[in-house]
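What follows is calculated from the coordinates using simple rules that are stated; it is not laboratory data. Bear in mind the structure is a predicted one, so any value in this text is a computation, not a measurement. Cβ atoms are built from the backbone, for glycine too; each structure is taken alone.
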Structure I
Amino acid sequence: MADFIETSKSRNAKRTYDKIADVDTFEAAVSAFEADSTMGLTRKEASSEVYKTRIDYFDAKGEDKGYLNFYAADKTAYTDMASLLTGTEAAETAAGVGGSASKDASEDTWSAKYSCSLGEDTFTVTITREYMLVNGFEKDENLEAVEAWADTVEALGGTA
């Protein structure tokens, strides 16, 4: 009978921060992660992005008649569709309310996930509107490298 032999001990860490106020600030933090070279990552590949917004529909009397959650794969589609769904009579009529629509920014969620390596340690880094996750890392120094970078980004709870 063959036995399993432990080959690694992967760990996870989560950093929470104040909700990022707008998609442009989120996008700037993600772009800073992509452009950074101080962490020493030997691999940093985007594996997914999700942008979600909620559009509320009201009838002509201003009463709530429903909502639509819209998911997009990038910031451009997110902003374009939010604008289309709230800014056209046709979209509001298609919702069957004959009134108006508005974007509920408090319901917005955004996330970007990266597959990363530092040396032989492979892990994922996920940046969201409210927290950052480092999943599957083995070595403390790799988490410390990501944390030291995040400490420089105000939107991610750091001091710029």
Structure II
Amino acid sequence: MVDFKAFVQEMLTDPRVVEHYHSYKTLTDRAAIHQLALQDFWNHFEKSREKCDFEVWAARDDASILVGWASLIHTELSDRYGGPELQYMIRSDRHGKVVATEFATAVMKHAREQFPDCEIIATVDIPNKGSIRVLDKTGFRLEGQIEAYGSTEMYLYRAI
């Protein structure tokens, strides 16, 4: 991540961003959020780089403000359901402005070029209509409801 402290400050302390991230949405202490983020995100990012050679893409706007990140991440669900998981996080002031769709499309295009036979999954919190639209637009199909990330209200999607 280009600036991890900015990521934590800008994204993980925004209630609209973490609304669908169950382990973050109840935290208010910035030190606790930062510590959990270091553990969660860096471990996922490094594990994915080592295991699958996937990189995390960070996006900044013209004013160099962090807009979000996206990547294929090797998670515990990767082993259970096959393939890396598309994950992304976008600043709340950019929600509904096609940023997530463009970002996810770019990551998927790169993945298909680099790893054409790789199966890719995604999960989404059932109430997260915006992310469901992103997955629909980027070539994923709904597999069904699963329990993941501390919630029984998750959908599993698979790239087609």
For the read-out relative contact order in percent (Cα under 8 Å, 6 or more apart), a value of 31 was computed from one structure; give its label from I, II.
I
Given a value of 0.9 for distance in nm of label points 7 Å out along Cα→Cβ at positions 32 and 152, calculated from one of I, II, which structure does it belong to?
I
For volume of the Cα convex hull per residue in Å³, the calculated result is 108, so let me know which of I, II that is.
II
Working back from 32, 11, 8 (semi-axes √(5λ) of the Cα gyration tensor in Å, for residues 40-111 alone, computed), options I, II, answer is structure I
